[in-house]
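See the structures that follow.
Each reported figure results from applying straightforward, stated rules to the coordinates on display, with no laboratory input. Fair warning: this is a prediction, and the values are worked out from it, not measured in the lab. Cβ atoms are built from the backbone, for glycine too; each structure is taken alone.
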Structure 1
Amino acid sequence: MSKRQQRQYNPFGNQGDKPGDNRQSFQVDRDRILYSSAFRRLAQITQVLTAQEGHVFHNRLTHTLKVAQVARRLAERLVGEQPEVAKAIGGVDPDVVEAAALAHDLGHPPFGHTAEEELDICARKAGLADGFEGNAQSFRILTRLAIHRLDYYGLNLTRATLNAVLKYPWLRSPDSTSKRHRKYSIYNLDHAAFEFARPGGDDSQTIEASIMDFADDITYSVHDLEDFYLAGLIPLELLATDWDELDRFINEWLRVSPNNAVAKVVRANPHRFQNFLDATYNLRGQYPPGSFEQKAQIKRISSQLIQSYVQSVELSTEYGDRGYLKYNRNREEELKFLQRIVWSYVISNPRLATQRYGQKRIIKTLFEIYLQAIRERDLSFIPPRFVREFLEIENKLDNTNQLSQEQTRMAVDIVAGLSEAEAVIQYRRLIGISQGSFLDSWN
């Protein structure tokens, strides 16, 4: 088995594929991720709005499935059209790309980015210098937290798949002004797993990681926009025809992000982007909101946009802004423009402020309660699936500081691994709003 295919080192031994299993190693990786409980949990995790808003909006699971579909089709196209270039950069395997796409959001906590920020604050205040980050949590789930066999932690994936998940293959930078402080894929406690996946610690994306990353951007830009346009929350027709509305949008973007390169491009040539919206979402007054005809046309537009973005990149032997993907600058700017529309009209909407306040309070309270239980060795309060690891950590660590780091990280793991429904139920129960039932599950 090549280094690219070797399964992950773990302290309890290493198990290969099952005898008689006709799947290739990378196919095994994909299937293990798909069957993990961490993957199922995504159905109860926020994409932009909370998961209980209903099927009208994407949740993390439906988003992930679409990222996986786009990523695989993109990988298949690139391999089919540029086989020699693919070989020159180390190969492109669609199964690895799809596996990485299925895994890329496993680490998102309940309530999405709101909880991600709050958990980061809580973890750093409690002594974890590298705090919390969803991408790093995804890698930790794959290599340590996911349950697959008694004799090891994690899913025992190949190096290729682990590397493909690493969108930001570095530890957190202590420099708060650095991009590597905000985005990173490895916690300090998981450095050994990173060294196995990538001996030598190279900090570049693999081609499979770049394809997954680009597919994520496509899906987020197109499908989230589709959701909120159909819900009447994004005035695309107004942006496409009303100069004052577009001007207000651009000014706000530059106020929040004065150095954003794409925002500056939009300001320099606003008519180009207005024409893009007008030509793409040209449905003004044609169909009643929510009608069969309107939804069918939006589906057609989304499909065409995705296809155009999939066709806009090609493989390159030179490493650039998107790794070994060479992209069309105009199409890239359109993607960022669409993403910002969603951010401006939905994510930063003041109507969500009170909801976010409550979500942060839930996360902070749960973290503090679990951390106290762990430090006080209250095994009756620690979820059963973590008790074995808790006892092993205590037995093998004599260093007080290292033990404290592991205990704090475990509190983070517990909270981050809850679904949104579980987080709300546990919070209400623990602060006395609802007593719950003796028969409630305790995971």
Structure 2
Amino acid sequence: MSHAPLAYRMRPETIDDIVGQQHVIGPETVLYRAIKNGHVPSMLLYGPPGVGKTSIARAISGSTETYFLALNATTSGKKEVERAIAEANVRGQIILFLDEIHRFNKLQQDTLLPHVENGSIILIGATTENPFHDVNPAIRSRCGEIIALERLTASDIETLLHRALHDDVRGLGNETIAMDESSIALLAERVSGDARRALNLLEAAVRATETIDGTKTVTRETIERVTERVGVFGDKGGSHFYNLLSALQKSVRGSDVDAALFYLAHLLETGDLIAVTRRLLVMAYEDIGLANPNVGPHVLAATEAATRLGLPEARIPLAQAVVEMCLSEKSNSAYKALDRAMQAVKKGATADVPDHLKDTHYAGAKALGHEGYRYPHDTPLAQFGGWVDQQYLPDDMANRTFYRPVQAGQEIRLAGIYEHLRRQRNKR
């Protein structure tokens, strides 16, 4: 055990040892009381790395003295599943911890599900992906609990670090280590709620420190060095990645420059420049729209420049695009109008095109009555570039409106034109 990483050695042995996640498994929760009474439901644990998914599963096993078997869905096949079933048949009941459960294939699922259903196997699945998107419905339906775990707070991490420094059986307590509170707080802050990373970096800092007069003094400078390239959790293509994209767009929509830049920084750490530039370009037309039509071309130029430059220089035009979008007036009226029109078509509003708008580029069009169209450019009207009063929508839709202008930025002028023309049409 002494050669195992500190993070492994410091895993909680019972549910009373768990730090953080008190909303899920604290003494006041139903799950805690059920486990204390010897009942463990099958469950799915969902959250980013290092928040305690494996630790909670092992602690539940320790609290109930139930045999624990761990598998990883990325490497386990039918043979490993059958071994779990055999263990359950011998022992009566086991806890099967299945990491990366969203990768569980149908063959494994079909083999295991009856035993989960009859209770001989208590399934605790862990995933960094949203289980409602990425875990098979058959698995979800057999899990009584779908639990979203939160990132640990800096205070939680500090508690774990103190525990590791003073535990002389599993931690570093059998060594004389001096580390001031500011260094502990810095480490806790830098790891973004990841307990595993915090303990691993603590161990790295201790091992990088010389022993002088029997004491290892871990300095703030050492913590700065071991955490200078901690990075972020970037599951490119996974749920967290899409959560970051969503947070970026909603921050831009909400005109919060600092939040938008923060999420952009996270996304660029993942390295998926294409996904980021695509989302920014969509945002320019979805959220800024007609209130500031110049933003679309500006963002297109910025994303093209970013693609050509590559990282890290790509951050420069992308930062400019994000700040401009945040501080611009915003309108979603154009695409919302199209959505209303599309919805009308889907509901059957597919009336015939008025005769005067039908194609006339063939012999016989006039004989079919396809005439009467008046060419707007032959009626000069400086304000609108040419306008003539004629009907464009089908007869039974003549008064339908889809566009609802927003009184923002440049769309105020467009809205005025739209209302004027609509009033002219209504005079017919």
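When relative contact order in percent (Cα under 8 Å, 6 or more apart) is calculated for each of structures 1, 2, structure 1 gives the greatest result.
For the read-out helix-only ellipticity at 222 nm (-39500 (n - 2.57) for each DSSP H run of 4 or more, over all residues; to 500), a value of -17500 was computed from one structure; give its label from 1, 2. The correct label is 1. One of 1, 2 was used to compute Kirkwood radius over Cα pairs in Å, for residues 204-251 alone, and the result was 13.8. Which label is that? So the calculation was done on 2. For FRET efficiency 1/(1 + (r/R0)^6) of positions 220 and 420 (r between Cβ atoms, R0 = 41 Å, to 0.05), the calculated result is 0.05, so let me know which of 1, 2 that is. Label of the source structure: 2.
Looking just at distance in nm of label points 7 Å out along Cα→Cβ at positions 44 and 196, which of the labels 1, 2 belongs to the structure with the highest value?
1
Comparing structures 1, 2 by mean count of other Cβ atoms within 10 Å over residues 308-315, which one has the largest value? By mean count of other Cβ atoms within 10 Å over residues 308-315, the leading structure of 1, 2 is 1. Here P(r) over Cα pairs in 10 Å bins from 0, in percent, for residues 68-187 alone has been calculated and equals 13, 36, 32, 16, 3, 0, so which of 1, 2 was it run on? Comparing all candidates, it corresponds to 1. Please state which of the structures 1, 2 yields 31.0, 107 when Rg and Dmax of the Cα atoms in Å is computed from it. The read-out was computed on structure 2.
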